[in-house]
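No lab work stands behind these numbers, since they all come straight from the coordinates. Source: prediction; values computed, not measured. Cβ atoms are built from the backbone, for glycine too; each structure is taken alone.
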Structure 1
Amino acid sequence: MKFTKEQIQKAVLATLLCGGGLYYYTFEMIGPLAKREAAAIKEIATLEPQIKAAKSKIIHTNAIEAGDAHAAEAKRAYAVMKVKIPGGQPVAWLPTRFAEFFKQQGITKPTFRCNPEPNEADFPGYKGSSWTIDLPGVGFAALGEALAGLENQEGLMQITNLQIDSAVTTDAEIHHAQFTITTLVKSEK
């Protein structure tokens, strides 16, 4: 059987197209995948020690929790803490929240002043926030009830300073009160 010149040209063209397709597939499609695979293998190799360290920390934490009789209670308290503390900056939610509380107690016009941030809290992901709350005219009994209710409602808050000045008004029942609180807030870092 004899091939014509046209058939030979078609065969050569088909061979060239197959060779070009094979070249393109090998170097243009598989080549970058091989580079990505090599980079992924390197990344896996760098992450393996971190994974081993994390697993050992998990095992260590589980061992501590297994030996601690209060671990379940601590987890429950931590879950409550996460729910009770709103996200965002405390200047956005704390004055509104406490002003509403004082309004319910019959104390009007409290003023709030944010103090410089105290030292970091002992809880990862949380920080302390200190505020001075000024109550210009409040009865002594109402103040006592309000502070007791505030401490009961806000379990993560601590009153660190309390100052009552009775010489501000002529009414013996109305006093000027100022107190400083420290509370935990979520860290934005």
Structure 2
Amino acid sequence: MLWPPDQARSNVGELIELERIRRRKAADQAFARWMRRVGHQPGPETRLTELPDRVLADLADLGSEATLALYDLVLGVRGWGAGERFHYLEAKPKVEALDSFLFVADQVRFELMRRLDWVAGVACEHYPLVDLALHFDRIQKDFEPDTPKLTTAYPRYVEVSDRLRIEPAAVVRSLIPQALKAFHQRLTQGM
């Protein structure tokens, strides 16, 4: 059956509104404890690139409250409750939540490295936090490169350039501790 044009437009409008409500609900559940945990509460369309430096640094450190905030995100977008519930999930949802957590944690750290101008091509520039957590598997599959590209702005680029040709992902990941230190130093110096 064909819908009259006015009714078809109405149905599309209702679907868009339902999706907006669904995203808002997922974000509300995902970020309900973030203000207490990390001092900031994102919205349904917030990207990692929009988080304050201090919040990003806290998340990248993966301290206990930041880890729970990220688990709040990955469990909350699925309607599975607060981060503390992770340990009580059944095996299959637990693996899904862990995979999502690891992907989001990588994106947090890659964003920190991007702010240092050390890498380019980070998935978190293109997707809201809610989508990173909920659709991590599709984003991992579709987004290229899966590990961002190290830029020549990295202070020791020449030293790692040979190894970079062989194992670029390993090189970028090996720089995370150094990036955390450099980013904290930048925050301390107020740059």
Structure 3
Amino acid sequence: MESNKQSAFRTIFGMMINPSGVLKNAMLSTKWYFSVLVSALAFGLFFIQTGLDLYKTGQKGIDFVWLSVTTGVLYGMVVIPVMGFFIWIILKLTKSDKTLKVAVSSFCLSYSGALIYGLIGIVFSLVLGWKTSVAFGVTGVLWAIGPMIIVIREMTDGKNSLSILIATGMSVIVITSWSFFGNI
């Protein structure tokens, strides 16, 4: 049990610091559902911060906070893996030999930084009363761009421009959809 906790901990922090190494080593033993869980928790924490911020300013009620966390978890469990699927299709067009599982898992694990920022942000929100969705939530999502670029570059045998283009495009979609959610 302790080995699994350490392995999960190493995978999450490793993806923030050394995504290429995680792709080469941990992806062989990391279960796909762990990667989706990381993404689901990251977006659940990100979206609940949005709900709490809007609740604290009186713009939304407590029901919106619950809607936020539910939407965030579902976003991380469904939307992010679907985006990973589309990345895999693009990678197949570039003759990548990586499997769908590796592509989706890597994309989901790219949000490990968002999970860490989400945990810190929720503490600052609940303990200190700060409004944290931009300071911690958006920062965590933007932190994912670096790991995404590295992971995609690894999967395309070094095609840096393609990696930057895909990672930036996916990040724009994520931030835009979050912005839309916060304004409903």
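Of the structures labelled 1, 2, 3, one was used to calculate mean count of other Cβ atoms within 10 Å over residues 65-72, giving 9.9. Name it.
That value comes from structure 1.
For which of 1, 2, 3 does helix-only ellipticity at 222 nm (-39500 (n - 2.57) for each DSSP H run of 4 or more, over all residues; to 500), calculated from the coordinates, equal -20000?
Source structure for this number: 2.
Looking at mean count of other Cβ atoms within 10 Å over residues 73-80, point out which structure of 1, 2, 3 has the largest value.
Structure 2 comes out on top.
Looking at structures 1, 2, 3, which one was distance in nm of label points 7 Å out along Cα→Cβ at positions 49 and 137 calculated from, given that it came out as 0.8?
3
Quick check: 10.2 is what I get for mean projected area of the Cα convex hull in nm², calculated from one of 1, 2, 3. Which structure matches?
Label of the source structure: 3.
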